[in-house]
Structure P
Amino acid sequence: MNTVILAINSKYIHSSLAPWYLVAGVTRYARHEHNVTVVESTINQPISSIVQQILPHAPQVIGISTYIWNAAMLPNLITELRTHLPDVIIALGGPEAEHNPEYWLTQGADHVLCGEGEQTFAHFLDAISANRTQSPLFQRGWHAQRDGYFGNDINSTPTEPLDPFTPTYFDSLNGRIAYIESSRGCPFSCSYCLSGDSKVTFFPLDMVKAQIDKLINSETTTIKFIDRTFNCNKAHANELFQYIINLDTSCCFHFEVAADLFDSDTLSLLATAPPGRIQMEIGLQSYYQPTLSAVGRKTDLDLIEHNIRTLLSHGNIHTHVGLIAGLPHETLDIFRTTFNRAYQLKSHNLQLGFLKLLYGSKLRQQASEFGIHFTPEPPYEITQNRWLSAADLYALKNVEDALQSTYNSGRFLSTLEYLLAVTNISPFDFFRSLGEVLHAHAIPLNVYADELLAFCLKLPNIDSSLLKDCLICDMLQTTKGTCYASFMKERKRFQTSALLKAEKIIGHPISRDETAILSCGKQVFVDRDVQKLVTKLYELCLLKN
């Protein structure tokens, strides 16, 4: 059986772990020989290009992993595949197909497989090769097929841990972001999520450590754990934290965690991590208790705040805090309060996401109860609800755009700190106003910076010289090259004597473009050979007289 497992990623830098688990499952569980090839592509490729990647493998079976980021293109892709491979058998798996099988069977798929796929896909290929598509073996872990059979969901959890990290996997990885898991499932029951309220399976720690060792010896620089709540088991999480902290590597490890589960032992352990070794993604979602209760999220907000501040105080862990706009009971004014409170935590990144009504989620079933309207096509994003109008959500989109272009980009941090201090404008109101008049999409950075300056000069209590000083320092710390904003071209630069003195301090040549004399007379320059591991900012130095 010639089989292609197709993964369609959202970006090239992403890799996909699912197909390699399926390959490992076929190796372990299949009774027949199958020639399985993984093909990875992205949503940014033309469909014809993806088809051309597949055709040389002459597949008899194509398995496709379906997610909200690639589902919209799949009907056209399946049609195109049928044109070139009329007899090919197409099987879909993944959350999009599993929770909406009837739709996908009308879009050209032959089969939809449910649950964890390691055993299911192996038995599926065996049954296809033996032409036994109606046998009980074929229906294990099975959901639907086009001739009308709809089976029950059966536990298809692998009977033993599998290792997806083969030499072929590493040949394919090619330096992209690597993904790994140490557990499956989530004990919590957030109604907007598909992973919640499920049994958590923890993988053997020795196996996970061995996989980490393989990954750090590849060309990847970032390793992301896909565990839905990495620290839901303290002992399991802390042992892996300790192992990763002790490694001799430059890799960064990313974790999705519940910050209110951290205790003093874990926080003390994390304080010992080398700068830049660990990155945390913390779902705060909302500060409004009726909202959290409505979506089944039990959170100690005060403890979350305390633990986030503690993590940040150590200065060694890059921390993301996430909010979700569009949850029940949260009006624009209430969300404004949530946003401002979250911003004051001063995390390195404040992610503003929008509610998505996923197939299979409890909240999608409750959409009419909460008056939630959402797009019918993926990613099923909210368009309005009982508490937020379409205009409100548009305003929040403007906040998101401005937030991404300034604070989350890391490019204008001292400028934002100055502006919010002297204007007494709340963070939410500032980003909303900025987003209404300045959109970053398709605008070069130098143009955006000039327009940001023009916008900020109209705000109350602004000292134009101090504002320009902040912008100059921000640009020096974040930007390489000579495509500068106009205020950068107009700044005073070091004379030769000051330049030589700066070069002597840092021990290598610098250009005048990497220097500035501020309005107060201070002379600053940037050392672009030194980039801070946590913030990714270049080192800004003061030239003393």
Structure Q
Amino acid sequence: MKRWAWALIWMGAAWAAVGSDVKPIPVDGGLIVGTVEEGIHVFKGVPFAATTAGENRWKPPQPVAAWEGVRLSDAFGPECPQAPYAAGSMYYRPPQPQSEDCLSLNVWTASLEAEARRPVMVWIHGGALTRGSGSVPAYDGGALARRGVVLVTINYRLGPLGYLAHPELSAESEQGVSGNYGVLDQIAALKWVRRNIARFGGDPDNVTIFGESAGSWSVNVLVASPLARGLFHRAIGQSGGSFGRQVPLKSESEGQPSAEAMGVAFARAAGAESLAELRALPAEKIIEVFFGNADGRGFRTGPTVDGWVLPAEIRRLFEEGRQNDVPTIVGSNANEMTTLTSPATVPRTLEALRRLVDNQYADRAAEFFMLYPAESDEQVRMAFLDSLRDRSFSLSMRTWARMASRGRSPAYLYHFSRVPPGPNSASLGAYHAAEIAYVFDNLGRLQGRAYEETDRRLSNVMASYWVNFAKTGDPNGEGLPRWLPYNLEDEPYLDFGDEPQLRNHLYKAKLDFMESVAADR
């Protein structure tokens, strides 16, 4: 039978599955057909690059393999290989299908007319660059699509499969570099958006990237990377920035091994004497070694200063004004560390906290306790977690706002302090990632939380700000509290508490202290 005849058969089967009113869309690789959910066109598991298995492992993403006929895009693609969160973790999800053929994305849109030219929002998921995917229920894009944007979520390579550097990998690269494959996947997804999103009613000249935690780290990298220039026009970072020291690809510095040296150590731990042997290992073995199950050791993952994806450290690129200068929203949560810190690492007594602080802050310990007071064992946990919050999140987001505000484009700073209702709300507070469901207007999709009218109002406000920002680069709109751009003198920020309020100088004394401590090290 001729190829065109097979194509007709496949098209007929796809239409029969989803309804005759759904039309196939041409994208890189072939035709796809999606579904309609509550009036929104949804396309799931759309490949934007080839499989990363075999010889493609630890290579920049390759062009997507073409398919014949019409591809039914009604189910999420597999997650990139990863280990699950512990069963008791706040972020645990039941195991999902995994594969190295995982570079796919998902699209939600209210219109398939190219002339609609709706603003596009591309979500980059979190998970420490080691876990997660674009298919998490909280990331469902239907609600934001109903507000007038085209919403895209993506997968990218994780852990050692996404960020491993190695001398042999650098030697085979045209640029002489290795690592940063997860970043290159994100860039490939943005290039797919630029080429294809108009067919989904989106405007390729109005793209906002946004993400939380490691997704925000990724947004930070993309804003800094010259390879992403022109692929997006606004950026939102939620709880994650990288303005400290970063690992260089080759050179050693002050006892810090290079990314390549760490890659060599990883290969040895995996029992591989060559790159060919490393590529021959099952993905499950690579993940096992990375998480330390094989020999009790773990390995770092994250972007590398390679001279190509990142020509220099992110802080330096911002200081020199070499970043992609786009309107920016950045912020963090009031209780970031309550779900990120193992109880075993939290001091339980005032004496234990004093020993820890003396060790970490030395002659500045007294200053620490002035800012993070603890006069009894009951106050120890909060003082400790608040200090970690500021050192790990609040400071980096203020730094990002400060550096971005030096450019031509405005930057907006926020603080999320609303405590979601729940059985452990008193101890969790406004925990890490709590704001995501509010931003996506997806409170109803989360199980086990009896959200209140206050939460629904706040979600409507936050989603409105985010969508307004995607449309115009300014989050403000009718009926919303005025959100002023960040400036160094007044340091305005919007506090998303029970009622959104414009405030000034977020944790100023604490963040100034943490900044000066970091500068002294």
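Read-outs throughout are calculated quantities, based only on the coordinates presented, and are distinct from any laboratory measurement. Because the structure is predicted, anything quoted here is derived from the model rather than measured. Cβ atoms are built from the backbone, for glycine too; each structure is taken alone.
Can you rank P, Q by Rg/Rh (Cα atoms, Kirkwood Rh) and just name the one with the largest value?
Largest value of Rg/Rh (Cα atoms, Kirkwood Rh): P.
P, Q: which one has relative contact order in percent (Cα under 8 Å, 6 or more apart), as calculated, at 8? Working shown, then result.
On the way: P: 8; Q: 12.
For relative contact order in percent (Cα under 8 Å, 6 or more apart), the value 8 is produced by structure P.
Comparing structures P, Q by mean count of other Cβ atoms within 10 Å over residues 215-222, which one has the largest value?
On the way: P: 15.9; Q: 27.2.
Going through P, Q one by one, mean count of other Cβ atoms within 10 Å over residues 215-222 peaks for structure Q.
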